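Asker: Alright, structures below, take your time with them.
What follows draws every value from the coordinates through simple rules; no lab data is involved. Note that the structure is predicted; figures quoted are calculated from it, not measured. Cβ atoms are built from the backbone, for glycine too; each structure is taken alone.
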Structure I
Amino acid sequence: MSDLAIQTERLVVRYRGKPALDGFTLAVPRGGVYALLGDNGAGKSTAMKVLTGQLRPDAGRATVLGLDCWSGAYALRQRVGYVPDRPKLYDWMTVTEIGWFAAGFYASGFGARFAQWTERLHLDGAKKLKELSKGGYARVGLALALAPDPEVLLLDEPTSGLDLITRREFLASLVEFAAEGKTVLISSHSIAELERAASHAGFVKDGKVVLAASLDDLRTKFRRVSFRYEGLLPDANALGRVHDVQRTGRSVQYLIEDLNAHQFAQLGATPGVVDVEDESVSLEEVYAAIMARPDGVKPANVNGEVSMGRVESGVRS
């Protein structure tokens, strides 16, 4: 059995000749919570539709639990839970009735688990779907996806419309879900909250996965270096790839990708450089570094003191 729950290879999906996915490659290990991050229109929802067998890719291949997502879609429906960005349900039914209806498509136990999840998600079983708030409607979609006790859970913006406490409870439940050896792939804009639950992250831009790693590896790969200095500002380019600069007086902070340990040690030994620190950064900061600026954009030099030719985003004083 492969240690990957989800795998895509060079997926291409075109809408009216324009690529929504353009070489999308992703490997999601079993037993983790994988955050799929990207701006609106990056291709996250399209990727979810390919993985659930709703879209046949124009090129490339996608598998879930070793089965092709298109040819094996029927078999996967019993093993994969899915919550789309905008669930579409029978609004004239009550919460209990939609669970009873859906149970006819699944193995025994669905109804009992659906009832448990509706209680856990604070849903009134007697209420009609059309009477629910946006958050309530979203919670019904979550309960339906979780009730089959799936091996893989695909979630496209599942916490949209949920209140803070419910969001946190739900994300905590995903960690428990993964601890049982199951796999979650979740697309969301709540990056700071996802950091508490996710074990891995993939960053999607222009239909491609531009970076994918475990959160532990991301914390090693991206570092915030800060120090105070006298005289000329040391050249940060030797430290690694500079994504962000923040400067106040004679204090400066850099967000560095692939920090060179030898050069960092030399920085600490440079005359006039004091209070040198190396700290981890948040997932949100990594996201901003990768996604916020178009490729190739470079800011002006810092007060003309030194060349910052490899800096990737603007200077904030």
Structure II
Amino acid sequence: MGNISFVILNYKTYEESIACAESILRSQTWEELHIVIVDNGSGNGSLEALESYFKEEKKVAVIGAEENLGFARGNNLGIMYAIRCYHPDFIVAANSDIIFEQPDYCEQIMAIFRERPFAVLGGDITDASRTQHFNPVATDRVYTTAYMRKQVLVSAVKAWTFRLLKLFHLKRLVAGHYGITQDAGGADVKDGSKNLTTREVGGVSVAADSRIAQEMEGVLLHGCCLVFSRLYFSRYDGFWPETFLYAEEEIVYYLAQRAGLTTLYSPRISCVHKEAATTGTLYRDFCDAKIFYFSQITKSYREFLGLMERLGER
């Protein structure tokens, strides 16, 4: 047991995907390693650029979808390719804006699994400043249909709130709360004064400005970089495919819990998440970005709620 495949999902940000793949190739010496880059119907020359850049690299395969399949199905395309071609023991599903710097990342995956066989593993993921730690996202979260109905309502209200702020040119009223200012070209940018990254502990949001030093089982993990073992794929084919964008990691956690599979956080592996590279290329206005996020996650939560109801959840 020792074959590891990395799946990188690209959408219009081929430079980010190249940097992600190169960070793996530079930092890892693990022999049984392959990288699958999925261009998710970018239509901006990303597929051709990726194919050209990696044409001589035997460890990297570049495949393309004819259209944007969304996060779950786009990743699943790469996961199925990796399983079919490389028969991996572990699959690392990484966003294109992830950078791997830890030289023994692969070795540690093997060691952790031998000690605590996991279905899904998440490591210490930091932002580019190394001051914010995304994992674990939440501990002891329990999903019920009542909880999910509330999430649908809250996210829908937030989407409409940002629509109204934009419509009535009131976004400056909340820009300071999000640490947003404008650059010389008129685009909204973070000014560094605020970092709103949080984690949930006992149902309460707390600042995520410290590293969790101990391994923790049964926790919700951030979806920007997840390590799946064969234990997960013995039950599921990949991400649940009915969402387009957002909440995928919540559904992974929920389904793993229902199946008695272990989700594990371990600080023994780490990576850097540069954050929101794709969304940042699409929206210069932070209200537009918020509208997009809350609209998409509302749709995902509705699908999630439907899944729970079909499974007989209360």
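Asker: Given a value of -8500 for helix-only ellipticity at 222 nm (-39500 (n - 2.57) for each DSSP H run of 4 or more, over all residues; to 500), point me to the structure among I, II it was derived from.
Answerer: Of the options listed, only I reproduces it.
Asker: Moving on. When you work out distance in nm of label points 7 Å out along Cα→Cβ at positions 148 and 228 for each of the structures I, II, which one comes out largest?
Answerer: I
Asker: To test your reading of the models, identify which of I, II gives -0.66, -0.76 for log10 I(q)/I(0) by the Debye sum over Cα atoms at q = 0.10, 0.11 Å⁻¹ when calculated.
Answerer: Structure I accounts for this read-out.
Asker: If mean count of other Cβ atoms within 10 Å over residues 260-267 comes out at 13.8 when worked out from the coordinates, which of I, II was used?
Answerer: I
Asker: If relative contact order in percent (Cα under 8 Å, 6 or more apart) comes out at 26 when worked out from the coordinates, which of I, II was used?
Answerer: II
Asker: Now for a separate question. Taking distance in nm of label points 7 Å out along Cα→Cβ at positions 92 and 140 from the coordinates of each of I, II, which one would give 1.4?
Answerer: The correct label is I.
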